[in-house]
Structure I
Amino acid sequence: MMKFWEEQLQQAPYLALNEELSSQILTKSLREEVQKAGFQNVVLGLSGGIDSALSLYLAVRAFGPENVLAVRMPYKLSSASSLADAEEAIEDTGVRSLTIDITPQIDAYFETDPEATPLRRGNKMARERMTILYDLSAKNNALVIGTSNRTELFLGYGTQFGDAASAVNPIGDLYKTQVRQLSAYLGVPNSIIDKPPSADLWEDQTDEGELGFSYFDVDRLLYHMIDLQMREDQLVREGFPREFVQGVHKRIVRNQYKRTMPVILKISNRTVGVDFRYPRDWGL
């Protein structure tokens, strides 16, 4: 039986990847960027979801399992199946792993604010997990590897300085539909590929339920909007509802601040990130 993501690629062949070439490029580029920074080891958070699993499998191809540390960081309400899926990926790849329960520090923080919304709690969890990864980065001399895909980055569907943070992101140029395709090619367990995407930030949370549309639908729109640079009227003629187009465009514009380094207000003639950006600036 054909899997749902294979059916999606038949409907939208323009989203299909050359799997072997893509995996070779990403593996080589990941290795080069990490080594360029002076590291041989990497660390990443492993949630049990497909994005972090794909980053894990690419990291193993790039560095070998002995140089990869996968960290599970559950909260008390985290899904038991997500922990099990993460463990399956750990066992399959043979990487080093840690499990760190973030419940004590999260509950301590919100003890004086019990009415905090699920969004605030989820953002706090995401940032707490990233602080742990960066501490383990220092402890193990390992660079933090990212797990945010291209769809999430465009939509701003991630926590700034939380799950969106990293030193190198191997999957940030892959749409969610492409993440599924490449994950299947690299042997990520089917239990991870086939389940509904979820950040697992609160009980019964799913990405598509929170976003209000499917990843496949928005991947198709983003391809035409970003890659083909179609304007609104052209997108409507392609069959995308105008309200959908406008809503996604608004998300992209509103969340630009999440895709950039903090803005430095310019006063000098050589400003970090503006005029001082390239290797030629580093010389004497």
Structure II
Amino acid sequence: MGTPEFGWRPGTPHEAADWEALQRMAADGVPVAERVFGAGHYLRPNMIQPYLCRNVLVEGVRIVRSPMWEIHPVRCENVLVRNVSIYSRGPNNDGCDPESCRDVVISGCVFDVGDDCIAIKAGRGPDGRRVGVPCENVLIEDCDMRYRYGSVAIGTDTTGGIRNVFVRRCRWGGPGLYFGLYVKTNSVRGGFVENVFVKDVTISELTKEAVSIDLYHGDGHNGDDPPPIRNVHVSGLRSDRTRSAYLLRGYPEQPLRDIAIRDSTFAHVLRSDVVSDVEGLSVTGVRIGGG
């Protein structure tokens, strides 16, 4: 959405009405081919969006001030995003969002963006349930995440399910970057998240948690599809400063399961960790220092 922070002023065009109309179309089952928005409408386009493609390569590209998500492969297979630099601090300016894709590598990239640096997605709501395609087998390596919300986010669009995500040798942090690993969903979005592995990440500064897995994100616990989150393993984090090391919140009837944080150092934290409704939490070889 346009905001004054990024230059929007009262009286200038805004996408809110079109966004609400698009969501109503999805809820009402309007065929996709009939959801047409052209002249006189203000939905912001994605910058690069391959759809139903195989063997996709995006390499050596520099993107500056695109209006929305920068690289958004949808239902693609064999995707390589390599040595890309993105500087785009506008609203909802995610860096790279593979959605319902299979076999994705994101390597050697720099993200300085207005929303999540990388957000792994699998559809939302009625369309996500209708299509029902998971996002799976994603490798993220040797990337710099500098600004603003999640360094590596999973969700909030998780309806088709997300599995087998591997993160290694990345650098997270900078003034204004919120989260590290950021698994965010709820019982309205549904789906599942399983088999997430993060290893050997250096964190300079985050305003919130290095690891956040939160089922109360957004709509909270107000739906009938509580997502199972299981088998998340984090090791080798070396953090200079965060609000806390981790925040883990499941539901009483659907707890987070098999979460492991190991062999990591959080040098300066400002508050205690938060844990509720988690089964099988393992924290070993972890050192946490005060603010």
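Every read-out reported here was derived from the displayed coordinates using simple, explicitly stated rules and does not represent laboratory data. What you see is a predicted model; the values in this text were computed from it and never measured. Cβ atoms are built from the backbone, for glycine too; each structure is taken alone.
Some points to look at:
- Label whose coordinates, when mean count of other Cβ atoms within 10 Å over residues 99-106 is calculated, return 22.5 (choices I, II): II
- Among I, II, structure where mean count of other Cβ atoms within 10 Å over residues 59-66 as derived comes to 13.4: II
- With helix-only ellipticity at 222 nm (-39500 (n - 2.57) for each DSSP H run of 4 or more, over all residues; to 500) derived as -2000, matching label from I, II: II
- Identity of the structure behind 0.96 (criterion: Cα Rg over 2.2 N^0.38 Å, for residues 67-194 alone, calculated), options I, II: II
- Comparison of I, II - label where distance in nm of label points 7 Å out along Cα→Cβ at positions 75 and 259 is highest: II
- Given 18.5, 58 for Rg and Dmax of the Cα atoms in Å, calculated: source structure among I, II: II
- For the structures shown (I, II), relative contact order in percent (Cα under 8 Å, 6 or more apart) is largest in I.
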